[in-house]
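Take a look at the structures below.
Read-outs throughout are calculated quantities, based only on the coordinates presented, and are distinct from any laboratory measurement. Just so you know, these numbers come straight off a predicted model, no measurement behind them. Cβ atoms are built from the backbone, for glycine too; each structure is taken alone.
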Structure I
């Protein structure tokens, strides 16, 4: 299996952090619980999750600690 790893640019990192900031501010999830957050670029999100995520945006999923037992 071939693995391809690409380092994020500073702009991409800032954009992802901005999306995460908005997610945390706008979510109804309890703030006193552990979550694992996954961030998906639009092309991958649309391919695997049929999410209709627009170009330049990110799909964010959360998993709580029960998913990691």
Structure II
């Protein structure tokens, strides 16, 4: 009985590893088919980031003006 359970567990484990291997190969194939980001996209991102940095440099924090206590 114990041998049958061990053999069944080994078969289930082997099937699991085979399924995992197939899944990994399929994910790699999907990843290769996916389009790569273009240089144009990266230039747009850099430009928007540069614009953001310019806005941050111009930003001045308003000072807190405290009302005088009466």
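Some observations on this one:
- When FRET efficiency 1/(1 + (r/R0)^6) of positions 33 and 49 (r between Cβ atoms, R0 = 25 Å, to 0.05) is computed for each of I, II, the largest belongs to: I
- Among I, II, structure where distance in nm of label points 7 Å out along Cα→Cβ at positions 9 and 57 as derived comes to 2.1: I
- Comparing mean projected area of the Cα convex hull in nm² across structures I, II, the highest figure comes from II.
- Answer label among I, II for the case where helix-only ellipticity at 222 nm (-39500 (n - 2.57) for each DSSP H run of 4 or more, over all residues; to 500), calculated from the coordinates, equals -11500: I
- Cα extents along the principal axes in Å, for residues 1-40 alone derived as 65, 10, 5 - corresponding label from I, II: II
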